[in-house]
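Student: Right after this note come the structures.
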Structure P
Amino acid sequence: MPRAGTLPAVLAGVFITILDFFIVNVAVPTAQSDLHADPAAVQWVVAGYSLACGSTLIIGSRLGDMYGRRRVFLIGVGLFTLASAACGAAPDTSVLIDARIVQGAAAGLLMPQVLAIVRTVHTGRDLARAVNAYALTMGSAAVFGQLIGGLLIQADVFGLGWRACFLINLPVGIAVLAVAGRVVPESRASDAVRLDLGGAALIGLALVALLLPLTEGREQGWPLWTWASFAGSLALGFAYRARRHRDSPLIDGALFRERGFTAGVFAYLAFTMGMAAYFLVLALYVQEGRGLDALEAGLVFVPIGAGYLAASMLAPRLVARLGRQVIAIGALVRAAGLALLCGMVAQEVSIGWLVPVLLIDGIGMGLALAPIMSTVLAGVSPRHAGAASGVLNTAQQTGGALGVGVIGVLYYGAVAEGPSVAFRHGLLYLAGVALVLAGLAQLLPRAAARAATPPPGSPASPADPASRGTEVGPRT
């Protein structure tokens, strides 16, 4: 059995990395005023984190396979904590942007280790519960990020203002470093691996070439360089594919020979395309269209969080009965909730009347997320846990960037007609993405979602020592 405290320790690490992606939406307006920053600099405060994180995730997963997942996790947490301190103390936007880039790179190191550690120390029903806890943690950090940020700014503890949104990571990071080194068992890939530096460069450049125009393109009117960058990303992807015959590739092609893994990754991509984009336009709408301040806007997310938490706890029992259809049900619930929200926004009802619909949307999110991740991880062998985790986290960052890029075009393309009209354009796109997710769920193997909870004595049950990863060092 895994050590007590292992799961909370690694989940605390992933919590602060996801929190920092969303909390910055609240911190940026006051930081811009305090540091006298121009809009381009402010955009890089947001973009620098996601670009650095997205381009280092797969490399981070391979480093964990090679040198030990606990070791790389601790390095990532330590670097993230130091970068958070630099963000909180930044005297100008140049320092803040640089620190955010380091933060993102550190997140790219630690995030893949979390799912890899979960996969190697948990099996069977225990794995399903651990993956559900991971999904619950990630969703809670995303949903409540703006509320936490609003509370910190409103409280203005020690006069820190927006800086508290970054400095809050320090006590959490220090606690994780103190605990994780003792309770997280070390593990690495069972076969000999090496870091393919050429492949790492190609994947990193391909992701930057994809994410950079998605981040900058809309603001600059989609100039020629953005389209050249998209084409360059595709070319770099093909160049990496041409290296697949080499030993120790960063991404083992065997992962994608399993339909459950491939379909699950695309389903996760669709989910994340709808989540980050939704939080962005909802925050814009309630602040620009309804005149709410940061704290009031954060409170709007509470019903979503309540629905998400409740559905996440219910999802494992539903998966045991309905398998992959739980993902489809969650997606359809989301689509219905978003369509209903669109109609209510058109009628300009009061914010209070939106609460039940936001609750429904949170329920849809909670039903879909954990089963997707269980499906992806259930059929992955422990020796591929690091690579699979890197692919999943890269899909998360890429899906988020794609969704924000698309919805940014829709929202800002219609914002001249008013925030309400722009928000409705975004909601229709999001409902469409939810329907795509429901369709992708049908491509998953029928028993894929149940695979995370096999009966005792099956090959992946806790009683089978071969199902665990290779561990380094004592377990007790």
Structure Q
Amino acid sequence: MNILVVDDEPLSRGYLAKFLTELGHSVIEVGDSQEAIKAIQNHTFILVISDISLPGMSGLELLCYIKANVFPVPEIILMTGFGDMDTVLAALRAGAYDYLRKPLNFDELEIVVERIAEHYSLKAENHLLTNQFEQQVNAAVRSKQDELTRMQERLYQEMGLNSLSVFSDSMKEVIRQAEVYRNDRSVPVLIEGETGVGKELIARYIHGHSEEISDPFIDINCAAIAETLFESELFGYEGGAFSGALAKGQKGKFELANAGSLFLDEIGEMPLLLQAKLLRVLEERQYYRVGGIKKITLNTRIIGATNVNLQDSVERGTFRRDLFFRLHIGYIRIPPLRERTEDILPLAKKFLIKFGLQRKKRFHTIHPAAEKLLLNHTWPGNVRELRNLMEWVTLMFNEEELTREHLVALNKGAMARDTSQSSSMDHEQSFEWNGVRIMLPNTPFSLENLTMRIIEEALLLNQQNKSKTARYLEMSRRSLCYRLDGENHTK
């Protein structure tokens, strides 16, 4: 290693330099601190061995200069011919590696120098390994980020976010509003629309076109969480905040969605007490964990969605007026499919071709009679119902053209009522239940799809009121919400 020897006694300096050279080191020798500074400016040294008593700047002052002005800082050993322990202690406090008394004990010097050489070798090896590790970590991070980007792009493509298809003027207006609201994360967004119109799709569109594709999108169904758990779900909690809490605490949805978006589906079902706390968070952009004393800054876009008219909920007293107006800053209403009939055929063809390609089916056109049937249907399940229908058709059939017979075979809604002219449905099995004549089709059908259709029709009958719908269907509200939530997550 490179060593600088600083001593104003030429004979002593020469012996020391010769000894270090014989040990295999490269040595430069100078007679005072000024020469030492010049040498340090022109060379890189691992070790400086200097006498404390030097003309002009002392060895201790040279030590302080090197520590303050040289990088990387070499190790420094000071030599002294006196027993001044105060000076020795001052040198050690200033950062000297060690001190040696004159006349030098070369055996002792060899041990100290070899210790420094070993330390330098380990430090250099550690630096190399650290650099290699950082390069590997950075490469792995870049690879994972690229993979995440590709996965999210595939997700957006699957959901239609990369090329969201809009055909009607009303949906073009929805997209225009979404693009305005996406640019400011502090503006809350409220999306209203019937079940199946695509509220979550628009929420993801707003989120997915943010600055960073890796920003988290956290969704929570407000109708599917028990009121007693709602606060801890949203805000998180500190360890021991309540009976049964995890000892280390838990992050809430606000924290999980940090720098991204929190989607509050069915926000009209949020308990009134939580509505007040949500309003405060929106206004102050800060909140506490349950049982916490440290404020957490909110850096999350809040997107609420509801399939009921929140203005009516405000009048009934089930939703806070002040929160409604706060959420209404970024308001989007998605019209039902029956109000934008110009979207029906383009969407039907898009879904037909998409699912046909996935299943390697030949579908690519729609017969005029099938088009008429699609246009005459009221679509209570909206775009989701249309999408499911096209998926079912491509599962059951393999033709080049979608025909009326493909549609009436499903025996659903208006399509079922329009089968009087079709001989393919003349042989139905019927039975009576609770005074109602139930007709079974002659072809196989999905019981799960039928169940969801019944639930959707029951929601329409009860003006989208889940509690009334659950009582009407003689099932618990939790079971109803669970089914609806499960249906949402499969889309």
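Student: Using helix-only ellipticity at 222 nm (-39500 (n - 2.57) for each DSSP H run of 4 or more, over all residues; to 500) as the calculated read-out, with -15500 as its value, let me know the right label among P, Q.
Tutor: Q
Student: Now for a different question. A value of -1.16, -1.24 was derived for log10 I(q)/I(0) by the Debye sum over Cα atoms at q = 0.16, 0.17 Å⁻¹, for residues 102-317 alone; which structure in P, Q was it taken from?
Tutor: Details: P: -1.52, -1.56; Q: -1.16, -1.24.
Structure of origin is Q.
Student: Distance in nm of label points 7 Å out along Cα→Cβ at positions 110 and 230 was computed and gave 3.5; which structure, P, Q, did it come from?
Tutor: Label of the originating structure: P.
Student: Ranked on relative contact order in percent (Cα under 8 Å, 6 or more apart), which label among P, Q comes first with the largest value?
Tutor: Going through P, Q one by one, relative contact order in percent (Cα under 8 Å, 6 or more apart) peaks for structure P.
Student: If semi-axes √(5λ) of the Cα gyration tensor in Å computes to 79, 28, 19, which of P, Q did it come from?
Tutor: Q
Every number here is computed from the coordinates shown, using simple stated rules; none is lab data. No experiment lies behind these values; they were computed from the predicted model shown. Cβ atoms are built from the backbone, for glycine too; each structure is taken alone.
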